[in-house]
Structure P
Amino acid sequence: MKIKRGDKVIVIAGKDKGATGKVLVCDRKNNKVIVEGINKVTKHQKPGRGTQGGITEKEAFISASNVMYYDGKKGTRIGYKVETIVEDGKKKTVKTRIAKSTGEEID
């Protein structure tokens, strides 16, 4: 999965298509993400020790294939740039994420 926690993404499919938000949680095993303010569901909460019951709204998981990295203007794909750096006679490989539409580094 090329999307990380903290990335700003745009939803490209589903009921919230066109909405943008920040990624809160990434589930790499199931290829799903939770985006702030997207895919809100109602949850009936039972009162427990120290918590009040009632109907609450919270964000649910959305498939990572339905979101795209948002660079401020539009959604863009993410690619990688691999560079080999020689430091003190040792080779070191550095992998950075880039936006494919603009070519600028993300991290």
Structure Q
Amino acid sequence: MTTYLASCPKSNASYLALHKAKELVEKTKTLPVPLHLRSAKTALAKDLGYGKDYKYPHNYPTGWTDQGYLPEELKDEKIYEPTTHGFEKNIRDYLAWMKQQKKD
């Protein structure tokens, strides 16, 4: 395991994403969680629209659905930018595919 990890392509993309996310939180403070992501365990919560229109990704053939998870004010923020090194290039391709699905 040590040899494998030592010889893998290195990237700090996740570290940079965590740093950017922290900066966004500090800049925007406490933005509300989108209603469709809020728990609707009580009648009041359901009446307020909590959980309404939530799309469960596992119910879709690709395990993915075009659904936002960030507050509306941050929907266009790009937080994680994978490199072209190692497996991250596959992640980059997958994210490009997801972006294309949003356009179709």
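Laboratory data are not the source of any read-out in this text; all were calculated from the coordinates shown. Everything quoted here is computed from the prediction, not taken from an experiment. Cβ atoms are built from the backbone, for glycine too; each structure is taken alone.
Things worth noting here:
- Answer label among P, Q for the case where relative contact order in percent (Cα under 8 Å, 6 or more apart), calculated from the coordinates, equals 20: P
- For helix-only ellipticity at 222 nm (-39500 (n - 2.57) for each DSSP H run of 4 or more, over all residues; to 500) computed as 0, the structure of P, Q it came from: P
- Among P, Q, structure where distance in nm of label points 7 Å out along Cα→Cβ at positions 2 and 42 as derived comes to 3.9: P
- Comparing Kirkwood radius over Cα pairs in Å across structures P, Q, the highest figure is found for Q.
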